[in-house]
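Listed next: structures, encoded as structure tokens.
Only the coordinates and a few stated rules stand behind these numbers; no lab work does. Just so it is clear, the model here is predicted, and its values are computed rather than measured. Cβ atoms are built from the backbone, for glycine too; each structure is taken alone.
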Structure 1
Amino acid sequence: MDIAKLVAFNGHGLPMEVLSREIPVLKAGEILIKNLYTTICGSDLHTFCGFRQEKVPTVLGHEIVGEIVEFHPNHNKRDYSGNVLEIGDRVTWSIFSSNPNSALAIAGMPQKGDDLFKYGHAQITDHDALHGGLSTHCIIRPGTTVLKLSLEIPLSVAATINCAIATVAGAIRLAGEVSNKKVFISGSGLLGIVCSAMCKTLGASMICMADINAERLTLSREFGVDRVFLSSETNQLPTDIDLVFDMSGSPDAMETGLETLTLGGIAIWIGAVFKARPVQINAEKMVRNLNVIKGLHNYNYDDFAAAVKFITAYYTEFPFEKIVSDEFSLDDSEKAFQYAVAKKPIRVGINMLKNADNEN
């Protein structure tokens, strides 16, 4: 059998470990992928730093792009959009698999469906190890949404589609009409700048952004932001905002966003995926102003397809190549995480091709 290399995370404060595993015979409906590039997401860092618990050892990394190596014979060789798939095609896939016939999937929430499995979050076992980004290979399970990608999209950009970009596409879906709306985004990480770019292409009349990081706010202007505010300056924000997107998870930021909403305004909360104090809500203002709060965790199939369409159309119109500050080989994954914790860039990349070049 062929051999895959992977990097195991053994727990906070413990060294990562490079392992080799035989690539198993594919089961019904599976696809074998050669990983090309992985970016380190915020949730990966939360696990690495001990703020989030996963069963260990595990293979971190769910923002992955790769190419098809093999299909199980019974696979229909079509992606979610109906495109024919072939060996060698570059693809991205949803961060989860689930039963597409379950009640929640049918209701438009497959990310919460039955038999849920999440790539980059599962425990390594003797018979199941190739399910994360810090590996040379990944096995895609049935119930995973697969989408073919243009080879022209840079790997560092393509890797982020199946997490941040797809999640933002879901937020835009929940927001409804964006054209001619005033938008406020709290948090200028990858979610925030992608949200700004999407809102700009959809015709938002004004986009404001707030963050604690002045350097990120400066970068956000290249993604369509019109006005920027340090978190200490949010008392200067307009109070006639139509759409608020919170990407920070900060209770202070979410409360500020609610105060900016105009009549009929909508707040979309995405960033609150970690423990924090309860958010204080002025219920009377919410009621009298007919405001709405919507929450989103991950995304559905159509959001993912919308994310691929967006990047395919606009990856050259916004400086997405600036997202990744530095990249490392697979063997240097632990150094990549240490760099990400110390420098706090938007993204750090794990380039499998770079690793191959080093070995050659």
Structure 2
Amino acid sequence: MPETAAVVEPPSRAAPASEFTPLLRTVRGQGLLDRRQGWYALTIAGNALALAAVVTGIVLIGHSWWVLLLAPVLAVLCARTGFIGHDAGHSQITGSRRSGRVIGLIHGNLLLGMSYGWWNDKHNRHHANPNHVDKDPDVKADVLVFASGQTAGRTGLRRWLTCHQAWLFFPLTLLEGVALKVHSLMDLRRQSPRERPVEGFLLIAHLAAYATLLLSSMPLGTALVFAVIHQALFGLHLGMAFAPNHKGMEMPDPDGEGWGHLRRQVLTSRNVRRGLLTDWFLGGLNYQIEHHLFPSMPRPHLKLAQPLVRAHCQELGIPYTETGLVDSYRQALRHLYEVGEPLRVE
């Protein structure tokens, strides 16, 4: 089986807006946009019980270095918690905006120390214009750069980071857990007077509860090591879940390419081939094409929509990219390596 399912030449940039309509009609007709509140209730309850079990374990064996074995487990569960908050932000869980926000605040601010309002604003802008260098915050030049035009003017440490970004990508994700908390606190200044008190209180409550749990259950040295392992592996898990999705895929012309919704989402996204472990580990984000086409589609329906989306793309001659998990990382890292190459040869 080939590593990608793209078997036709790239289409022209102009595309009629109606290309997406027949697919939407089919997907809606099969009930794939209907919410799965029972599935999400079980998922949320199971995740909460697992978190409670880990916290209980920390309290009971915190005096021993064996407690450090719970840090990777907690990192995985925190990633599960993040996936639930992600789905709440897309209205996959409930049709009520208020209920969705409550779920997002609990799983984001309170349980992870990550601002739901900050993440939701950033993530919605990404969905509207994926891989667009001027509109997608996920490809904005910062520590890493994702397009050749972003390398100009990079000097000093930033230049060195760009030169070696392919090798540094996964090591840098070890800092992502802490970076999410820092960005969340900084974003409070942007938020409205109505949002800020709630978001700020829950973020502070998370930090206080986390510090209290560790410092009251184990010696200071053990607590510091536990926090480092937990936060580093949490960031790595998130990085491994998000890295395959868009890195190395097409990047729309900033001047406007005239793509419709279907092409804009399909051509900029990469799927990772399905599998029980892959689906679980990536939280359903391995069906990235389907998720981008139908952001409010419940997670368990994405794999059901995949054959419909693939067939529709093949009928229109639109490349549908799907690859294995390891190869998805290879493609993403190769793209980062190629972007940094001009600085290495200067």
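One table, with the values for the structure above:
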{"quantity": "Structures 1, 2, by mean count of other Cβ atoms within 10 Å over residues 100-107: label with the highest value", "calculated": "2"}
{"quantity": "Identity of the structure behind 0.75 (criterion: FRET efficiency 1/(1 + (r/R0)^6) of positions 76 and 292 (r between Cβ atoms, R0 = 30 Å, to 0.05), calculated), options 1, 2", "calculated": "2"}
{"quantity": "Among 1, 2, which structure scores highest (criterion: FRET efficiency 1/(1 + (r/R0)^6) of positions 228 and 260 (r between Cβ atoms, R0 = 30 Å, to 0.05))", "calculated": "1"}
{"quantity": "Structure with the greatest value (metric Kirkwood radius over Cα pairs in Å, for residues 20-155 alone, set 1, 2)", "calculated": "2"}
{"quantity": "For -19000 (helix-only ellipticity at 222 nm (-39500 (n - 2.57) for each DSSP H run of 4 or more, over all residues; to 500), calculated) the corresponding structure among 1, 2", "calculated": "2"}
{"quantity": "Which entry (1, 2) yields the derived value 17 for relative contact order in percent (Cα under 8 Å, 6 or more apart)", "calculated": "1"}
